[in-house]
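Multiple structures follow.
Since every read-out is calculated from the coordinates, none of them should be taken as a lab result. Quick caveat: nothing in here was measured; it's all calculated off a predicted structure. Cβ atoms are built from the backbone, for glycine too; each structure is taken alone.
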Structure P
Amino acid sequence: MLNPNRLGRVRYEGGVGTRTVFERDFDRIVFSSAFRRLQDKTQVFPLSHSDYVRTRLTHSLEASCVGRSLGTMVGERLMAGGSALARTCHPSDIGAIVATACLAHDIGNPPFGHAGENAIAHWFENDPKGQEVIDELGANSSEARDMLNFEGNAQGLRVLTRLQQPEDDGGLQLTYATLAAFVKYPNDVLGVSKGTSCHKKHGFFAADRETFEEVANATGLVPLTAPGTAFCRHPLAYLVEAADDICYHVIDLEDGYRMKLVSFDDVETLYRAVIHTPLDETRYAAMEGHPNSQISFLRAKAVGAVVAQTVEAFFAAEEQIMAGDLDESLTDRVERAQPFEQLKAVAASSVYPADDVVLIEAAGFNVLGQLIGLFLEAVNEQAGGAATAKSRTLLKLFPVQFYGKGRTDPGELSLYERVLAVTDFVAGMTDRYAVSMFKRLTGISLSAE
């Protein structure tokens, strides 16, 4: 399960200098262009003019810090008492695997967050040209359903294993352990089961099925009997999921307070409810008159408290996790699960429906839909040998790297591959770049602003 070999490499190379292979995974993510683009991708507040609120980049960094703590704490417990695992692994290795998977967990998100996923799926389902594509792919095929249920998690695996360093087999060539921990939903779209926690979405597209099967086999994931391809989760994926849950449950509420969408009293009460150990009330009282500092203090304590509770939940469910039988988030099992869930409920009722959020999310349907329509028409016309002057002009803006390794012309691709090339391009855009390109291509504005 902690396989250090790299996807796309023939054999294990070991660490370099003072860095382990798992620490090198972390560095590869940090230095990737896809990770940098998260600085201008939505967390909660799209295209925010505030310097305070979080982006996908800062959220991913925070989730990574929480993930490192969770992984290391679990590793220390697993390796205590002369465990056989301790002879080949250090607790920090597990911390590094979880931290890296957390760092990359949103790397496949399109512009405008989850609204962007819905916008891409909406175009294929409702636009006449999108419907034509679906009909040609076969409405019930996994290829068509990939698009009708476009999923940022599945796109993330493409980013890590294909789109970054596309000239190399395996893309970034991360370790099997990191990739297995990264995949939150270890199934394709045909293996989705809506009544479950671990398989309610898909974690890889049809085009990447063989890639994930290689990762699954290399890390010993248990295959499941399902209509499509499905495996049990990697045990560390539960910690990655928990780190993400902790960050957005706790931290989105802090952003909501800073944006004046939730009151100080409400946030204070909610944070205190999830903290299961005594608070340093003297220190907290000394911050009176500085409400932002008080909220930050409580937020930090709340994160620490839920991390500790999550570690206990992991070991309480360890037998189920290792057998692949746990179909529940660890945060659903923490000591303060009910007040923790209340954080999410308040954010859902008071923060996410804010006018600024909803207006830009709604606009995203038009922006992303039109971009996909324009570029897919151009790519398909070129592939059919009947490109118009408009399509030939548009293709000058389309990076050939998205055609795949060694390919320079869309005529070399199947329809499904052409669709993926376009969604890879559009999903990789930042919020502002997508808006800018949309405005310029539709004639709303010819400037780069």
Structure Q
Amino acid sequence: MNNKNIHLSNLRLAAFVAPEAPLAAFLMVVVVFIPPFYAGSMGLGLSAVGLIFGITKLWDVFTDPAFGVLSDRLRTRWGRRRPWLVLSAPLLMLCTYYVFIPAAPVTLGYFAVWMIVLYIGWTLASVSHISWAAELSSDYHERSRISAFKQGAALVGGIALMLMVALADHSPGFTESDRLALIAKTLMIALPVCFVVALLAAPEPEPEVVSLVVEVEKPFQAILKNAPMRRLLITNLLLGIATGSIAGMFLFFVEDVLLLGEWASFSLLPWFFSGLIFLPVCMALSKRFGKHKTLCIALLYHIFASALFIFMPSGDVVFASVALLLLGANQAVGTYIPAAIMADVTDFDAVKSGKKRTGLYMSLLQTSSKIAAALSVGLSYPLLSVIGFDATPDADNSIEILDGMRWMMVVVPGVLYLIVIRIMWKFPLDEESQLVLRKQLVEAAD
């Protein structure tokens, strides 16, 4: 079989996953900081910003799978994934400037166009990198290790970003526009540096040859028949909506409900540190119980712990920090487990279809995440409008409205997590079944 397992040392693997830090920070800014900025300071309003986020994601529904297919079919002397990673860097840097440092007044058209271009650049980078990572190894647990390192890099990127923002927010006269400008300059340096480090850290495996004889089906018919993939995509969509709804309301929650004032920016630090702290625990659970059951265990934990959102007292920085440290544990599993499972799903597809389509499947996973991000903002922001929340600076929201936001932080993700647990508890691809699939693929290629 052409695809040999590549086991990178911890240091080389850390270098390989380096792009995940700025990419995750990039996406976090788009979800957490960009919507409130354009809805409030830029004056576009909650409903308009939610609508734009929804519309721009429709473009990704077509472009992500198309790029996944293209990247699978590309053959160059530098590999299939590397060229796209190189191409994405200047595109992301350009979009960072225009989205993060807009010249007021801003129109809906300006916001929509640059968000579309931004997500094209992010697709080129994220799909090529995650597909490359999925192809490094065919081992069930090694795939978890690679995905866990990617998640760790993402959390480090989030922590570094939030620490920088939190410290800068304490500077006299530091505004919301200054915050985004600082983030933009940092990302425009970090993106190309981390991409170069990754390109030098790991080889790109040769495309895997699958020689199974299967019945010829119509285009995408085999994919539509892939039951594990359907379950995983629905799971990833629901996870994204749940976490995205929390992220979209987070700044409003800590500033207007918890009244943390100048400490509001610091409140994201324990949230991300929690994911980093719990990551080794989740990796150990995954080795003991499998990926899908570890995900369910983590979601059950959050459902019970989320009651803290209701009882957090306003103005208590210490209590809020401890509570958010406990509540952020899900940051350890929300991205890396679905990505690790999708790598196993590509084996299932290869056995059924006779084709290895890692790029396509990983692009579908990314598409579901983007749709979830759009739906989370497109749903949570209008819901905030329904309960009467006013996002403009210095708005006077009543206690009833603020309590309503507390319940939204608990109920919306809680219901979605229960559905995910129902879908994933008996997921068919575990370590034993994946070994059977790999044996079939190896025998077919020999």
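FRET efficiency 1/(1 + (r/R0)^6) of positions 74 and 306 (r between Cβ atoms, R0 = 35 Å, to 0.05) computed as 0.20: which structure among P, Q?
Of the structures listed, the value fits Q.
For volume of the Cα convex hull per residue in Å³, for residues 138-185 alone, which of the structures P, Q scores highest?
P
Looking just at mean count of other Cβ atoms within 10 Å over residues 58-65, which of the labels P, Q belongs to the structure with the highest value? Write down the numbers at each step before the final one.
Working: P: 21.5; Q: 18.2.
For this comparison of mean count of other Cβ atoms within 10 Å over residues 58-65, the top structure is P.
Can you say which of P, Q returns -17500 when helix-only ellipticity at 222 nm (-39500 (n - 2.57) for each DSSP H run of 4 or more, over all residues; to 500) is computed?
The value was obtained from structure P.
If you work out FRET efficiency 1/(1 + (r/R0)^6) of positions 402 and 426 (r between Cβ atoms, R0 = 25 Å, to 0.05) for P, Q, which one comes out largest?
P
Quick check on the output: 36, 24, 20 is semi-axes √(5λ) of the Cα gyration tensor in Å, derived from one of P, Q. Which one produced it?
Considering all the candidates, the number was obtained from Q.
For relative contact order in percent (Cα under 8 Å, 6 or more apart), find whichever of P, Q sits highest and give me its label.
Greatest value across P, Q: structure Q.
For which of the structures P, Q does the calculation of percent of Cα pairs over 24 Å apart, for residues 34-153 alone return 41?
It traces back to Q.
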